[in-house]
Structure P
Amino acid sequence: MNTLVNTLKKRISSEQFFMFSILLVNGGNYLYNIVLGRILGPEKFADAAVLITFLLVLSFLAMTFQLVTAKFSVLFEMLVLDNFISKVSNYAFIVGIVLGLIIVFFSSELQQLFNTSSATMFIVFGFGVPLYFLMSVNRGVLQGKKEFRALSLTYQAEMLSRLLITISLIFVLNIESSTIIAIGILMSLGFGLFPFSIKNRLYKKSTPFNKDQKQQISVFFMLTAFYEVTQIIINNSDILLVKHYFEPYEAGLYASLALIGRMVYFIAWMFVMLLLPTVVQLKKEGKSTAPILFKYLGYIAMIASVIVLVCAVFPELMITLLFGESYLATASLLWKYALATSLFAISNIFAYYYLSLDKYVPVIISAVFGFLQMGLVIFYHESLEQVIFMQIISMFLLFLVQLGYFLIEHNKRRLIKPNL
């Protein structure tokens, strides 16, 4: 048995193991949403969707710290790296505490804004925010060092604990389902911290960086933070706006539609995790980075095409199997939402690629079209179909502009090289 396990470890690379693991994690997260959708029904699931969306928003904010940590875990070594990890852990924890307190303090206002049944769910959620930021720094270290097996473990622990704890508590506790979901999220973040060493991270006395290092970190942090904000706008504003403008039943239907249609984005995110440290390492070694971009673009385009096709041909079957017949009203919209998400996922790869190379123009491009999407939905939301159509328009334009920028930059490099 041990021989078989050792043979499999040798044959399966850490990157392949991570990809397989993330597919399982995504599957588990979908199962979590599907079970909640079936148990709660459209109206209560709309409240759950708000919390899940808040968790996604939090993940994008915390991703800033994860990506910054991942990049400089590649570039820095020895004592400089230890110093960097200590500082970024402290900053992340402080930011997490501040954001968590803001959510707790404005819990009543958030309840009114998103038409939820309880303010308690926001209070419980707020206590988990600092843990998420610490967890993201830890994941950034593992990502940058390409310790993908350990990185996989943190995602698996978070997903499994949230799934098992939440479903168990729904049947055990006789309180608001939204509060139970918030408790499940809070507890899962503790499990997601594993493996983590507080002794070597928090409150460790560190030395200042030199001027170049400080500037390098600050610029990349600001660029990444700015881009993650655009990700929040593009990826989550539609659900929150629909929750605001539409009745709970329709908002619940849209939430189920979004969860199915976003499959391609969550799969694409897996490739982003592999892309960033690889591009940074190749640039550090003076090697070409374009081939790795083409490789992952090909994977995502192929996966996106399959998902959109399946959503177009078997919409009723997918919705019935995943959420049940009570959600069938949105069947005709499924492939359209999947198309919008696919365009965004492909555009996203271009942006993260150039972010890894310290180029900020694609980040600004994403921000422009993120605000365009949000503006279009604010002004045009007569129906759920119109909301999705606005997203298709903005994401198609984003894809064209990002592709155009890549072609211009790629041709520039090809013209410069012969003259060197």
Structure Q
Amino acid sequence: MRKVNLTLPRRVKIGGKTFWQVTAPSPIGGRIRKTFKDREDARIFHERCEVQITKFGSQAMELSDRLRGQAIEGARKLEPYGATIADAVAHYVAFLESRRGGVPLAQVVKELTAARTTEGASARYVQDLRLRLGRFTEAFPKKTSREITTADVDAFLGNLGLAPGTANTFRRDLRTMFKFAVRRGYVEKNPVDRAGIFKNKAGKIEILTVEQTARLLTSCDDSTLPAVALAVFCGLRQAELERLQWGAVDLDEKIVTIDASIAKTGSRRVVDIPDNAVAWLAPHAKKSGAVMPSDFRRLFDRARVRAGFKPSFEGREDDVLKELLTAAEKRKPALAPWPANCLRHGAISYRLAMSKDIGRVATAAGNSPAIILRHYAELVKPTAAAAFFQITPTVDEGKVIKFAGGAA
């Protein structure tokens, strides 16, 4: 291609009128031709081109007036920070590169759950992790690991509409996922680190009434009933039940031993099993193995719906649960919210109302007497407590209960 040189302004006729033209080399090859009405304007343009070509070569010719203005304004804003336009461009290009690429969020979840399984995590933990993180991937189906921001995380958690403790559980799992993604090089920084944490507000202790408790027990299947019965009548924590083995349940002595290795407080304690709880447990007792089945959450959600309560997760992939929810929509009243930690709260409240022995109840619950007195004193009437400990299954009809009247 023939080299194009900068030309002096020359007179041309266009439509019978006189104009002045300047031809300059283009940085991408060829030429740039500018036409002016006034000769002086053409001369000024020629001189500016000459200076720019002398200093920067022909590439300077692609700078428009608008681009030059942006460069001047940008340099002015960067000056107080001792930075140049080149610094700013390098920083922003690095930022854009960090957001480009990444991997689909579903892939991160798949790899994380596979890694946790290999590391020996319980099937229940892995399933819960998959379910919670699955809701996050559904909320951002088109974003990759590098495109998720802290604002995205805050918006997701805020829109869940869950209790603070539950929302923080989601936040914990999201932080785990992105920490894993950082290690694998799928993202540079963990966007959850700066996400908000929900504050738990001290609220009213809620428990199930005697009638609701009985209905829940009769709604459980054989595999979930033992864990539910121990929660209902002995007040064991969920984390303790998840690790509890049948070897720690002695129905002859009517005690369950919570070893220090599974207790929240790290201290071993022995909890007595009431006579009616023994009646619920005896038909399902085993010599060994876990008390709580690996799919307890799924099966317990079914029991909750049968008993008239909302499940923990309505989006669970469970055809039986979906059928139960569909049937429940047609009935009155509507499914009631599940009170947080209500089984443990109920066990402690009914025991205290029945025995009136704060020290003994505190020891069984793994709490201090001050906590028991502050949260559970006078929450239940004695008549309701008496009815609670008479909830028993009949011998002939399996889980059909009988109990004296009274409500919490």
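When log10 I(q)/I(0) by the Debye sum over Cα atoms at q = 0.06, 0.09, 0.11 Å⁻¹ is calculated, the result is -0.24, -0.56, -0.85; to which of the structures P, Q does this value belong?
Of the options listed, only P reproduces it.
Ranked on Rg/Rh (Cα atoms, Kirkwood Rh), for residues 108-187 alone, which label among P, Q comes first with the largest value?
P
Assuming 0.75 is FRET efficiency 1/(1 + (r/R0)^6) of positions 20 and 36 (r between Cβ atoms, R0 = 30 Å, to 0.05) as calculated from a single structure, say which of P, Q it is.
This value belongs to structure P.
If relative contact order in percent (Cα under 8 Å, 6 or more apart) is computed to be 20, which of P, Q is the source?
P
Match the computed value -29500 of helix-only ellipticity at 222 nm (-39500 (n - 2.57) for each DSSP H run of 4 or more, over all residues; to 500) to one of the structures P, Q, and report its label.
Corresponding structure: P.
Match the computed value 2.6 of distance in nm of label points 7 Å out along Cα→Cβ at positions 116 and 388 to one of the structures P, Q, and report its label.
P
For which of the structures P, Q does the calculation of mean count of other Cβ atoms within 10 Å over residues 236-243 return 21.8?
P
Just so you know, all these numbers are worked out from the coordinates, no wet-lab data involved. For clarity, every value in this text was computed on a predicted model and none was experimentally measured. Cβ atoms are built from the backbone, for glycine too; each structure is taken alone.
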